[in-house]
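Take a look at the structures listed below.
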Structure 1
Amino acid sequence: MMWAERYRYIVVEGPIGVGKTSLTKKLADTLQADTLLEGADANPFLPKFYQDMERYALSTQLFFLFQRVEQVRAMKQGDLFNTATVSDFILDKDPLFARMTLSDEEFHLYQQIYAHLRPQTTNPDLVIYLQAPVEVLYERVRRRGLNYERPISTDYLEKLVESYSRYFYQYEASPLLIVNSENLNFVDDEQDYELLLSRIQNMRSGREFFSRGE
């Protein structure tokens, strides 16, 4: 990969069901890179959150915050950028979920904890932001059949998609490739995956877009 040395730290981001973890693993395999992955299954509050978001939002959010901070710190101590790394989350995005799910009082508490815990991180060399319509995300979540995700509603997904859109509309910390993944299957279709790799190779500006047909 001609661009592999240019992008030593890549983040794949996007809302639930968009395929960010699958693409992260495939890119890491292609680049022979390390992975830094969200451990959603390890969060004991997440199933309860999807059942009762108001009650369990703070505990869910704080667990994820502590978990992600520790992951980033551990990788930094091991020289995160000595080898290429592909991650399916960016720590600076964490407040996005907090603002969406917490009450004002809880969010104020969360901000204080976040400011205290947040380690100094290096900006990614490239962020790949995957997008898809709400109905597509909903179908993908249903298809993978995780019991604790069954209560997820289209209303929640709409709010999540909107929050991501606002966040990345203002994002300028790293080169950003915005990908409409509705009609692209990077895991099972090698042609789609090669198209993405080619698009990364040919990036020339700090914010570019990619969808089927470009």
Structure 2
Amino acid sequence: MKITSITTQKRNNNRVNISIDGRYRFSLDTYQLVELGIKVGIEYAETDLVTLEQESMFGKIYGRALEYCLMRPHSAREVQNYLYRKTRSKRDKTGELKPGVSSEITVRVFERLVEKGYVNDQKFASFWIENRSLNKGISSRKLMAELREKGVSKTIIEDTLIEAQRSDSEEIQKIITKKLSHYPDEKKLIAYLARQGFEYNEIKQALDENNK
């Protein structure tokens, strides 16, 4: 069986369609095309073509996962959950059940993303802490709970919080400044601040300072 044509896809200039003996068989991204040495005229056994089809699927899933990672930083667990969903069978628009991607491919994709630095819990934790602290105050306890829920290790969270040089006393004042007018009843404001993860003594101290 011989490769008879290699044509660039109309909707994606970074992928090419590969035809075998005059019929479309699979697609590859341009990097894979070069890496695998695919050229018109080369002959392959069926077992080799099946392997190339697996490489085709790897390229597709890697591309989608990369887009997911570039939308915003994600934790390793979030990316693993995203890839796991790709292994599940689902129905297409016609109602036909389509099998999911093999777990071997998703593991390869995850490992490649880690290798290239697109998945890094240290960077993700820094991004999360910085962005959650920008617009409104938030306690270290709540930040830790959020990051733990996303699968980030306690050690990474603690180290990142230290590096961020943030203080709960400054964060709680941000909230008081923004929410004081919405909570004329101090008890309700205290309850709100407690829900944000601040300790009662921190809240009382901040309110006392604000009332000076």
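Here, each number is a calculation from the coordinates, and none is a lab measurement. Since the model is a prediction, treat every value here as computed from it, not as a measurement. Cβ atoms are built from the backbone, for glycine too; each structure is taken alone.
Hey, helix-only ellipticity at 222 nm (-39500 (n - 2.57) for each DSSP H run of 4 or more, over all residues; to 500) derived from one of 1, 2 reads -15500; which structure? Intermediate values should be presented prior to the final figure.
Working: 1: -15500; 2: -18500.
Among 1, 2, the structure yielding -15500 for helix-only ellipticity at 222 nm (-39500 (n - 2.57) for each DSSP H run of 4 or more, over all residues; to 500) is 1.
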For FRET efficiency 1/(1 + (r/R0)^6) of positions 58 and 170 (r between Cβ atoms, R0 = 35 Å, to 0.05), structure among 1, 2 ranking highest is 1
Among 1, 2, which structure scores highest (criterion: FRET efficiency 1/(1 + (r/R0)^6) of positions 26 and 178 (r between Cβ atoms, R0 = 25 Å, to 0.05))
1
Have a look at 1, 2 and say which one yields 27, 22, 16 for semi-axes √(5λ) of the Cα gyration tensor in Å, as calculated.
1
Computing relative contact order in percent (Cα under 8 Å, 6 or more apart) for each of 1, 2, the value 28 comes from structure 1
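Once FRET efficiency 1/(1 + (r/R0)^6) of positions 10 and 90 (r between Cβ atoms, R0 = 25 Å, to 0.05) is calculated for all of 1, 2, which comes out largest?
1
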